[in-house]
Structure 1
């Protein structure tokens, strides 16, 4: 993996998880958790995200072999999922599976519960993100390529944690309008990447159809 690919992977994972766009939801769910508990939630959530990413990067080929799924099939399916995520981001929707702030029980904040669900999964990492990691893992065979991919995932997770750590300051600086604009810009980039994944899979599966 070249350095430009390494940096590109970090930016891809950061844009795909979209921590900036998730700031309003994050602040709403942790509004009454307190600073100490909020920081613990961030650390636990980022640790879970790193485990998801690194696990997918290191064992991507084995996961596909276990389910008897071809790489191009997975590439197309992952691209479609990412495209759906991009559409939701462009519409500023964060998923119906995330509880609203008024539905959260703040009397006893479940740190581990919030950290794993919905922060790590599915607020930050979902099937689309994992499918991208598995696809990238198969595109970078060998332990050196996987090690670079895992390192990129860890650095991207660190950036995600830093963003959530500064969530309140970022929201004050950008405002809801600024966050909405950044989310839509990320959505366009992610949609373009999704289309590239889909077209690459189609070209590999149907070379005759594409060449016409």
Structure 2
């Protein structure tokens, strides 16, 4: 099992923490508001509470904050993230939902990697799964797929093992540059939500044909 620190107190943080605890992982909750962090940990049961800005207890650190503040958070932690696997779940989508707020030749994950210590490894994951779908898990006998991307094979293997403890199915899509493609999948989902599906009770995944 894994040791996980989750930075953030929102819906995805809650969903990930709950599933992680169910998978017998050690979970640390970290937020800028200590009272809210303690409240979330108490509601989950079994999670510990960390202190913002200090070295996270987990070997895997999930950055569960909006992209607009994600790089600033990574810079704030600085050397406290040395040697950590940083999981970026963000979608750096522009307010008009027509594109991204990162350079056209980059991605949110790559920008976060630039802000991280040299010996930290950023892995893109979970950005294509809505929080309430993540909470519900597999539906109608179909596995819930989590696409990942990263430059370090060992880091991706550790994240994949963590994903499996959640009862989900990891798919390695390649190097961190593939995060741009995964963020486009996130944008695609928002387009489906707004123009055809009309809700967020769905997921995109892989069906293997025999």
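What follows draws every value from the coordinates through simple rules; no lab data is involved. Being a predicted model, the structure only gives us computed values, none of them experimental. Cβ atoms are built from the backbone, for glycine too; each structure is taken alone.
Here helix-only ellipticity at 222 nm (-39500 (n - 2.57) for each DSSP H run of 4 or more, over all residues; to 500) was calculated and came to -24500; which of the structures 1, 2 was it taken from?
Clearly, the read-out refers to 1.
Could you tell me which structure in 1, 2 was used to calculate P(r) over Cα pairs in 10 Å bins from 0, in percent as 8, 33, 35, 17, 5, 1, 0?
1
Work out the source of 46 here, i.e. which of 1, 2 gives that when relative contact order in percent (Cα under 8 Å, 6 or more apart) is computed.
1
Determine which structure produced the value 30, 17, 11 for semi-axes √(5λ) of the Cα gyration tensor in Å, for residues 54-149 alone, calculated from the coordinates; the candidates are 1, 2.
1
Assign the value 17.0, calculated as mean count of other Cβ atoms within 10 Å over residues 30-37, to the correct structure from 1, 2.
Only structure 2 yields this read-out.
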